[in-house]
Structure I
């Protein structure tokens, strides 16, 4: 299982508030791993499992952006 996935699952399992969701940031290890995968994808290609790992992270990132936008909306009282 990849680092970003583990962090995402742990964050969800711990429960959350709108502000905690807004404040959530992946660890340096997760950011480094994703940056490495993106770099390798652009420069030489990835193995199938690495492509799946990167795709998974990008899906999580999309979900988190949507969730953070909704959390900001809730906190603004609208």
Structure II
């Protein structure tokens, strides 16, 4: 039987670090940028994707609007 996941520990290891906090802020900033440009709106089910997988690279050429399905399929390889 599989050992139950410790979600608090996983969160603390990734999102609770200064790097994780900066990444989260950058993703929110990219979303707001696309909302301001009129490309997405709240509740539309669309995601803002970073083409190079770097959430801190918020340049216009690196951002695109995709569906949730496309965004979840296109994930970098995890270690």
Structure III
């Protein structure tokens, strides 16, 4: 019996990659250089013109802001 995880849809198979913490690069705040961030929710408004239901919707998007000064880095904002 095969114990591989089942892939659904058009998703590519996942590769098992071992990454050491020492291989990662820290991200720091663009304003105060702190390395600590807190998740917060950005609320986006979806116009009824483009909404699939035809009704205006509020969409929550998680972003990370600096825990020290509250700044959100440009790279951490959704496109």
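Each value in this text was obtained by applying a stated rule to the coordinates, not by laboratory testing. What you see is a predicted model; the values in this text were computed from it and never measured. Cβ atoms are built from the backbone, for glycine too; each structure is taken alone.
-25500 is what came out when helix-only ellipticity at 222 nm (-39500 (n - 2.57) for each DSSP H run of 4 or more, over all residues; to 500) was calculated for one structure; which of I, II, III is it?
On the way: I: -25500; II: -12500; III: 0.
Derived from I, not from the others.
Thinking of I, II, III, which structure, once distance in nm of label points 7 Å out along Cα→Cβ at positions 16 and 64 is computed, gives back 2.7? Of the structures listed, the value fits III.
Among the shown structures I, II, III, from which was the value 14.1 of Kirkwood radius over Cα pairs in Å calculated? Only structure II yields this read-out.
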